[in-house]
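Pasting the structures here.
Quick note: the coordinates plus some simple rules give every number you see, no bench work behind them. For clarity, every value in this text was computed on a predicted model and none was experimentally measured.
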Structure 1
Amino acid sequence: MFSMSMPTARAVRRPPLAAVALVATLLLAACGGGDTTAGGSSTPASSGGGAFPVKVDHKYGTTEVKAEPKRVVTLGLSDQDVVLALGTKPVGAIDWFKETPYGKWPWTKSLWGDTPPEVVGERDEYNMEKIAGLKPDLILAQYSGMKQEQYDTLSKIAPVVAQPKGFEDYQAPWQDSARLAGKALGKSTEVDKLITDIDGKFAAAKTAHPEFAGKSAVVADAYQPGTYSVFSPNDPKMLFLTQLGFVVSDKLKEAVGTENVVDLSYERFDVIDVDRLVWLIADPASTDQIKNEALYKNLKVVQEKRDLFVPYDEPPVGAAMSFNTVLSIPYALEQMLPLLSAK
């Protein structure tokens with residue numbers, strides 16, 4: 001099993017359907033709920049930009065937000081970042097790294113100030129009663145694995161904007177997630193500027209480091225002896241690297257398929273024998289565990305010293321890459337570029 005600090009989406013248990021249905025029954029009479037249309041919509045969505053109502057298309061349909069949201073609950077693991085960046089403090093948020101969502105992350109700490117959010121769940125397990133008690137007027141679940149039944153229940157509380165459609169859970173580009181949140185908040189213009197600024201930082205980094213272009217890269221994690229994990233090309237951590245010019249090997253694509261993250265045995269170390277290997281480490285002992293493996297020592301990437309061991313925390317470089325948001329990316333770039341460019 002994963003250590004509790006393991007920041008992947010795998011340790012999420014699907015809530016029992018009967019429990020979700022019971023909560024829905026209890027909330028139905030108490031909450032006015034959101035105006036949501038199931039399935040797709042052929043009606044053009046409003047462009048946002050402060051003009052309400054706005055209609056937002058997502059994985060489970062089209063949601064109308066009738067007025068500017070004042071009390072926002074974020075259920076995606078990193079959704080609070082873009083909401084904060086757009087000038088709104090969520091009243092509720094999800095615990096991910098076994099840290100309170102406002103925690104110690106340097107890219108958001110000052111924005112929370114002395115008004116932290118209520119913790120309304122861990123990863124994809126939501127406390128429906130707590131959420132209802134906060135009386136939200138918008139619920140966001142972008143970087144999440146929200147299920148249809150959870151969406152249906154939450155839609156009885158407030159308008160819900162679920163995951164971006166067209167992507168596997170946890171695999172939508174950060175730009176798409178940010179745009180959905182910005183539209184729902186009526187701040188499409190503002191979020192487009194944030195995205196443009198961050199894309200500019202990536203472009204500047206690529207220009208400054210042409211050696212990244214076309215080099216294969218993998219992000220991996222070790223959490224128990226004999227097994228390691230690799231992340232999808234569409235995982236935020238991998239998207240961070242590919243936006244710098246790195247590419248994805250065919251072996252990684254084949255090993256992962258449509259999953260966000262998969263476990264492999266040490267016999268499959270061939271998947272990580274690439275030009276640049278980045279290990280994200282939650283427990284320092286994992287570094288020695290991997291480095292001492294005979295099969296690992298034989299890899300070309302190891303013999304040529306092209307493997308990196310980066311902590312999730314202290315400093316939170318791995319966390320910043322895992323979030324990969326408009327707020328965390330500048331911090332991640334500052335920390336990672338010297339490491340990635342080191343000979």
Structure 2
Amino acid sequence: MTVLNDEQQRAFALMASGHNVAILGQAGTGKTMLVREGVKKLRERGKCVTVTASTGMAARQYKDATTVHHWAGLLDGRYDNKELLSRIRASEDQFIVERIKTADILVIDEISMISSKTFEQVEFVCRHLREPGLFFGNLQVICVGDFYQLRPVPDDLHNDPGHYVFTSPVWQSTITHKITLTQVLRQGDAKLITAVDELEVCQDDRDQVVLYGTNLEVDVHNTFELRKLDAPMTVFRSEDSGDVSLLSRVLAKKVLTLKVGCPVMLIRNMSRSLVNGLIGKVVAISAEGPTVKFGNDIVKLNKVSFSVYDSNQHMVVANREQFPVTLSFAITVYKSQGLTIPTVMEFASQEKLE
């Protein structure tokens with residue numbers, strides 16, 4: 001049985017008392033452990049607790065968790081509040097309405113990457129599907145994360161400037177309790193100390209994942225490493241339509257170049273276990289596409305659709321059909337959020353962080 005320290009016990013007391021609460025703290029202070037134990041105890045008390053996160057990889061830390069976008073039916077944020085609510089009500093997927101109405105507690109992990117717009121949309125949907133006179137329709141909300149980590153990504157096409165969630169009036173009115181965990185529980189871990197030392201001196205390892213701050217730096221590194229791999233090269237070209245100038249916004253490559261043995265990362269949620277951000281290795285390539293090993297799963301991939309939706313025109317303005325992977329010798333720091341990487345080297349971006 002997990003024993004909570006004094007800070008974690010104070011946080012759980014707020015959770016158990018029905019309060020909306022933000023549980024904050026740097027990496028290693030036991031936020032994930034608190035959520036797991038707290039959710040277990042609350043469910044034992046008969047509460048219907050839903051655990052979500054800002055990304056699919058972050059959600060994989062918990063059993064039966066999903067992204068908050070999927071849980072609330074937000075899709076990619078393309079719709080305004082009223083249109084979103086109308087589509088959810090008219091949707092054949094009544095599981096969205098049912099899970100929102102039956103939940104007692106909503107947990108949102110990696111809250112730093114949730115924008116104020118997204119948070120307000122979740123609140124709007126919950127309120128109008130549950131009790132319109134109360135914030136979140138009287139649903140208890142528990143937010144977990146560290147605002148010193150990654151911030152929300154702006155999305156101009158969907159009218160989301162990427163403001164921090166705590167700038168939202170909804171956050172300020174609803175999240176009235178905040179507790180910061182300060183005790184670093186992993187401080188005495190010899191392996192962690194060794195890993196930090198190796199990272200500091202940039203000790204090389206052929207299976208390491210390299211982190212960069214920009215997509216351009218990632219692309220250059222991936223191209224260089226792929227050329228070094230001793231295997232035949234296969235090129236898969238996308239099928240594009242619409243205003244192709246806008247397709248630079250999608251993660252899928254126009255030209256995807258792969259070799260057997262190269263590391264790749266999923267860029268689309270495919271199932272509960274195959275989620276955006278999952279890293280695997282190409283084990284076979286045919287004219288129909290690549291076969292990738294993700295952990296214990298071997299998956300033959302098919303092309304999927306990556307669309308660009310203009311929220312002002314209310315229509316899809318561009319579309320790309322491509323295999324949902326990208327090379328992952330290197331990835332961006334943003335994509336590494338919530339990901340467990342055995343060996344890593346980080347290079348500072350040339351961009352100055354503001």
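Observations on the structure shown:
- Origin of the value 31, 18, 13, where semi-axes √(5λ) of the Cα gyration tensor in Å, for residues 164-307 alone was derived from one of 1, 2: 1
- Among 1, 2, structure where log10 I(q)/I(0) by the Debye sum over Cα atoms at q = 0.08, 0.09, 0.12 Å⁻¹ as derived comes to -0.38, -0.49, -0.85: 1
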